[in-house]
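Nothing in this text is a laboratory measurement; each read-out follows from the coordinates by a stated rule. The model shown is predicted, which means the values in this text are computed figures rather than measured ones. Cβ atoms are built from the backbone, for glycine too; each structure is taken alone.
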Structure 1
Amino acid sequence: MLDHWDDFREKVGCFAAGKPLVLWRNREPNNLAYIILAAKATNVRDIEFLMRHSVGEICIAASKERLEALRLPIVKTVETSFNLVPPQGISDLAPTHSLTRSSAKQLRSMIRDLADPFTEPDDLELDDILFIQGAKWGGVQTLPGPVEAVVDMCRLAGHIPVGVIGRLAPEGGATRDWAEAFAQRHALPLLEIEELAERRRQHHAEPAHVAREVRLPTKFGQFRMHLFEDHLTGQQHVAMVKGEVQDNGPVLVRLHSECLTGDIFGSHKCDCGPQLELALQRINESGNGVLLYLRQEGRGIGLENKLRAYTLQDQGYDTVDANLHLGLPAELRDYRPAAMMLRELGIGEVNLLTNNPAKISGLTDNGIAVKERVSLAADLHEENTGYLKTKIRRMNHKLIIPD
């Protein structure tokens, strides 16, 4: 039998690969079941499957940010999120969909355009049969509806948050047993909205401390590496510990978010690599401290989306607008796991190596006292000057860049 968490990660993996999922919403007296797809990864065969088995309107679910980027209206009410009944003035597909391959290709083409990071508003040629809804901010934890579930799953899968929903309506109404039998008959994963909401809540449970006191000699000095695992995503975070830190007053701490391009390849688009090295050097010189290496690539949007954002930056977008154009928040990092890791290491108060006020509030909001902010000098290059200025202007980073 699969581990509880492995089973959920498998569902996310299937969704990421483009496989349809059966979504179940237990809402008495009218239980509801859906077929959902990630727009980016879907194919004509799966669109045909969804059209064949769903009734009523086919809904395109998207994040509010994505719809704003494409200048599309955000159709959203509590009831439509549960029942997917289009408001007045919004057209829907016929109750019995045309099952021609050309109609499936047309629908696939339209939703792929919506999920394409390079699509501009003027590029869209949307048929008026499309019923598009924006998800409520906060996802299923705010409103446990199918639109929110699809957008949450897209984000967990690392996709642009656009998906497709078709409602299943068997004679006599849907039951949990019917939904499970349908999923088994078609070899599809079954996901309950309540399960997704619970995973998101438990995402903030304390990360598992899976490896302790592994000695790691580095070019900066001797450290002890600790490994922590996030229960929801399977991501593993690292704590690099120097000296005695438990109950030892304010400890020098750096929260460093993973940056493959900067940390490994020395990219000049950012200052991440030099900041990582400088932080380890400063912690080693202090005699005791901790660097948390957090697997939150691209401010939490993931490597694939970060590289898409890079392409937009080369076209003139700044780092904030590139994310927003992709339908993603400018900042998606979560510092609760960092606070929990520090507590596990016996640290309750820190002197924080950072230029970013959001990291200070991220720790203090989660019970870690920040006694002092210790600035980290930016590594300035011709390629990253605009990036650093955007940090100052739009994200309130405490940096000084010479004219």
Structure 2
Amino acid sequence: MASISAQRPVLSVVTTTDRPAGLDLSLRSLLCQTQRNWEWIVSLSGGARWRPAVSDPRIRLVIDDRVAPGVASQRMTCAVVLGDLVVELDVGHELLPDALETIQSRLDARPDLAMVVGGSCLRMADADWLSVRYDPALGWSSDTVELAGGELIAITDLPATPHNVSHPRYVPDHVLAYRRSAYEEIGGYSTTSASTARHDLVCRMYQHAGIEPIGRPVYLEAPGDGAVSADNDAEVLTSYQRHLEPNALAWCERNRLAAIDIGVTEDRPEGYSPLTGEDGTRVTAASLADGSALPPDSVGLIRAYDALPRVRDKVAFFNEAYRVLAHGGVLMTLTPSSDGRGAFQDPAHVTYYNENSFWYFTDNDLRRFVPQIECRFLAAELFTLYPSEWHEAHHISYVRATLVALKDGPRQGGRVAI
């Protein structure tokens, strides 16, 4: 039998850091793996230095102080991996003994997936970190389990729906395990945003071939690390808006769900279905409110820009949109707000909206006053903006409401009020 050093590794574990404290802890977890055919590439930059406590041919050090820590270092490291599967291991974190075996089995069983994520757990002594990173009010849950010779807190990952994956706070960014071929096909790490680089990679993998939670604990998380790369609300919002639509379109295609655009123009954005009604005319917001021939749960994405004010019956529209959307399906709306002039200047407008208008479809405290409302939506986004300087100069504000359909299905991340 060939020695470990002579084998081509199946899995390449990569760690990039300019702060090497904790690498010994990560190394101990690697040496205990049941799957022994791995390599560990440790990329050191920013003057950081470290030597492993044991001599092992599977450990490779890459040192280059010319490369800035972060995305550039990660791209350099991923360029030299030998394994077909890549596992990102954060410094100071630990893999449970069967982690690499579990990851390989999961990806082998699902050749359609580009990436698997999650599988974090915490020590009982770190239980206070749960409310910081894994707030139950936002949909996270956990269980106490016996693993690795002790009692641990296992995190239950949220499902890989477009909303959850698009939001940096609802999709894990460790552990990340992916096919090297998929990484190369999407062009690897993007250099556009260092703070959200990992989340950007997760979303592009999702669009490329899909991702799924690992489904069981594999990773002992270091508390205080923060599984979210984006550390302020502005970055979270920007990342969510950049990725939601392409994520939802990819999800629709994989799950044979329609994506429909019901805006006021005839131009249909790429990726949307050319749906028509029974009379052969294009499906619009008004025709949807009048009742459609679409089967229930057959739509994954509805894009309604500048469309809602042209629909006289608000309740009928939202009820029908909810009926045709699958669980986790997304209704994206952008509407001239009654807080500005745009709501009233268009002679085609027959109803009016502002942020408060959407409360009735997302909050039971208001919904109960309109018994005809049958829909249940999560308000993923609800805020007022000016789409451009021209709109601001002419006092034409818009309200953006992104709503996620809540039916019988897994939890969607966020505060559910309905």
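Upon calculation of relative contact order in percent (Cα under 8 Å, 6 or more apart) from the atomic coordinates, which of the structures 1, 2 produces 16?
Answer by label: 1.
Across the set 1, 2, mean count of other Cβ atoms within 10 Å over residues 33-40 reaches its highest value in structure 1. Quick one: mean count of other Cβ atoms within 10 Å over residues 17-24 came out at 20.9 when computed from one of 1, 2, so which one is it? Of the options listed, only 1 reproduces it. Here helix-only ellipticity at 222 nm (-39500 (n - 2.57) for each DSSP H run of 4 or more, over all residues; to 500) was calculated and came to -10500; which of the structures 1, 2 was it taken from? So the calculation was done on 1. Set 1, 2, criterion distance in nm of label points 7 Å out along Cα→Cβ at positions 321 and 369: the highest-scoring structure is 1. Of the structures labelled 1, 2, one was used to calculate semi-axes √(5λ) of the Cα gyration tensor in Å, giving 45, 21, 20. Name it. Derived from the structure labelled 2.
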